[in-house]
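Derivation of every value follows stated rules applied to the coordinates shown; laboratory data play no part. Worth saying up front: this structure is predicted, and the values here are computed from it rather than measured. Cβ atoms are built from the backbone, for glycine too; each structure is taken alone.
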Structure I
Amino acid sequence: MHKRIIILIIAVCAVLLSSCSDFNVITSSKVTEKKNTNKSNSIKVDKSQNKDDIVLSPYYEELELGYGFNTLTTESQRRLYFDIIDNCTLITDEIDEDASRKSYYMEPFTLYECTLSDLDIAHTRAAVFLDNPQIFWIDSYYTYSYSGSTFTLTMQSTMSQKTYEKRRKQLNAVVSDVLSGLEEDMSEFERELYLHDYLVKNCKYIENADDSVDDDPYTAYGCLVEQKAVCEGYTKAFQLLLKCCGIPSVTIKGSVEESSVVDHIWNAVKIGGKWYHTDVTWDDTDDVNMYDCFNQTEEIFRKSHSFSPMLSESTEDVLRDEDDTLIAFNIVIPKCTATKYNYYRYMGTELRDMQDNDIATDLSQAATLGETMFYIYVNPEYLDYDNVYYQLFSTDIYGFSEYIKSANSILGYDALSLSSKVMSKKDLNTISVQIQYN
């Protein structure tokens, strides 16, 4: 699973009139990738630290997730769900010699008077992983057998019992450290933003993870302790941190198109009682686009992300490939239509009327805080994006340079330069201005 890398195509627009002639217009591209190699703000992690249990924030309660469990429709599935959880740490010393990577057999367990199909088992396992992002050691390989109505499942672990115990403590210690940075009375949005930014600053996307000797990049452990991950690792780490401070989330499977179609996974997060799509992996960039995938609608996400089929809406034929192997599927996809807590709308200046807005006031406040970016969200229900952009940056009617002058007047001195870089993001209804200071 790969992340996108973003490259900005920078062009100086000669068509701007004199009042805006110092603005550089930047158009963003979503086609190519740009690795996040700048980790100057990263936090050093002591991998030797150990903590038996996660120390939660004193201000927020942990949330128990049950979105996966609630999709299970039979008693046999529900029994299997709890038995997987109850037995998931019983790792033996026996190694599967036929596995492509080192894999340890786990203690088999039996369910009596039980009926489960191959798809039932896959569904139940998906539900377990959806609700328990802290599980990082269970292998994708498993076997099962029937003797009459007696069902036996044998799972496998990607690591030994000793390694599991060590890594569990390491993961719990790092999670505890991250949660200690939460402040009292933070809103759900502020908590989500803090955790999102922590992962972006402290994890590096790893290329060619399929060549790795272990599955760490696909886990919360790899993302938080090793600080190297692919999209699955980012997503599980984000979900684990969110649940530890009381914010609901689920993982969504799908794909993105780069040079080819690539499997992908991201989160849906519930903020203020509404669901939003957030893709931390795609926000992990070196440029100023690190919030393009923060709390977006499904409509916006479908412009760049494809969704794997919903299990409940698909026949088994649809869920199997030409080799009769089950493909990736979703068991939960929340309806994401809200826009209130979209990053650019919530953190930026929202425009509904070009003649009644707070651009100058908000600019002066941004300057007081020393901000380097200023965001304008053009509400599509009230204004035409192209018209707003034209008026702000291609004419002197409501030219943005006039707002800078007004902001400087509010501040009492010429703090803001008339020279700024502007990024048009029509697909996100956003204009991003990189603030320059005198």
Structure II
Amino acid sequence: MNGRFMYNSGILQNQDNLMTQNTPQSLRNLVLYEVYVRNHGRDGNLANVTHDLPRLKEMGVDVVWFMPIHPIGQLNKKGELGCPYSIQDYRTVNPEYGTKKEFEVLCEYAHALGLKVMIDVVYNHTSHDALLLSEHPEWYHQDENGRPITTVPEWSDVIDLDYSHEALWDYQIETLKMWAELGVDGFRCDVASIVPLDFWKRARTAVAQVKSDVIWLAESVHTSFVIDRRRNGLTAHSDGEIHEAFDLSYDYDIWPIWEKAVADPAMLPLYASLLWYQQGIYPAHTIKMRCVENHDQPRIMQRAPSREQALAWTAFQAFNDGAFLIYAGQEAENTHTPDLFNVDKVKWGEYSLQSFLTRLCKLKKDPVQVQGQFTLLQHQPALSALWQAEDEGLFGAFNVGGVTDVMASPLPDGVYVNLLDDRPVEVRDGEMAVPETAVILRYQGSIDPQPHMAKSLLM
């Protein structure tokens, strides 16, 4: 980079920091819905997704996130059709899905329904036959023979961009502005942690001049990935750094421990402690995106030891502090994670979990969750937590361990209504039965959570 470029980045730094510190707290109440167009409907096109938008709105979704909608590279591709994260051209729509005009119409319809549209931004790499490679081969990492390469060997179908070139920054930012002007309301930025942080800061500032309320979601990466790249002298930002530029980030920082807790309830104390630490080790404006599955992870119905535990984990992550992600097909209890490289349609069936997810989505907008504070209380025999607002609250208990037992409850004795299924729940002598799956109960007044918190969370 030349000196002028670094100087310009420095001028923008204070404005960038101000923007991220002003991340609206309301983003923690978002429900996002991830769509892979190829596998979403009968024809796998934008028209199929457009037809489905009213259902998503009714379910309580706020943001529809589209996995990459751009043309897919064919050189060195994986599978029959190639990976959507191997992109040929950032500025067009995959003809397999439709046209740019059809996508613009989809955005307009989504906005009319009160939905926002988010697209995937894959700025670390392109396909081997990308338009940028033919026009600007100097914008790529190269080996000693001048051939473009990837810094992640298992990603053999892509090659990495080199952000030491100012012109590349300008091109990528102009592309983001183009999509924002077309109707896009947010960007989910693929492996954002390995693209220069100063680029994201500058991009956010520039896009805000076109649309001020764009939502920025970082696919922050596993801690082991950060460490490995740093050892090899490569860019890798921690989650704390990422939130200098982003509103939301993945919770991959503690994901491996969550995976272990799903498989083995003995790991619940460690997972609960890490959730507590998340509240203090990141900037105050940090918002995590919670989920139990996505396109890179197994379905929760496949991962969890039982259906009941899968539902309990789903309810907990929806109740947890942060935005909540649903992966298309989750509402149909899918056990199969769709293939990225071939046609592999979601099997919808009877949408057996749609009513359950709808209740969870609507609760994200409950005034208690909008205005209140979240506290994790216990991890055994069941996970429990509460949202406390000024004069009322929500208490949740989640049987993620699949136990039959009684548990302590901070609620006054009485009979409450489970907001997930309208069934009565009795609290007697400060105890209640551990639910089969999960309960969320509304109470009046205020509860001091401190006496009810598990000791390990306070250490």
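Given that mean count of other Cβ atoms within 10 Å over residues 229-236, derived from a single structure, equals 28.8, which label among I, II identifies that structure?
Values: I: 28.8; II: 13.0.
Label of the originating structure: I.
With helix-only ellipticity at 222 nm (-39500 (n - 2.57) for each DSSP H run of 4 or more, over all residues; to 500) derived from the coordinates and found to be -10000, which of I, II does the value describe? Computing helix-only ellipticity at 222 nm (-39500 (n - 2.57) for each DSSP H run of 4 or more, over all residues; to 500) on every structure in I, II gives -10000 only for II.
Tell me which of I, II gives 4.2 when you compute distance in nm of label points 7 Å out along Cα→Cβ at positions 149 and 357. Working through the options, I get structure II. Hey, Rg and Dmax of the Cα atoms in Å derived from one of I, II reads 22.6, 75; which structure? Label of the originating structure: II.
Among candidates I, II, the computation of distance in nm of label points 7 Å out along Cα→Cβ at positions 53 and 245 that gave 3.0 used structure II.
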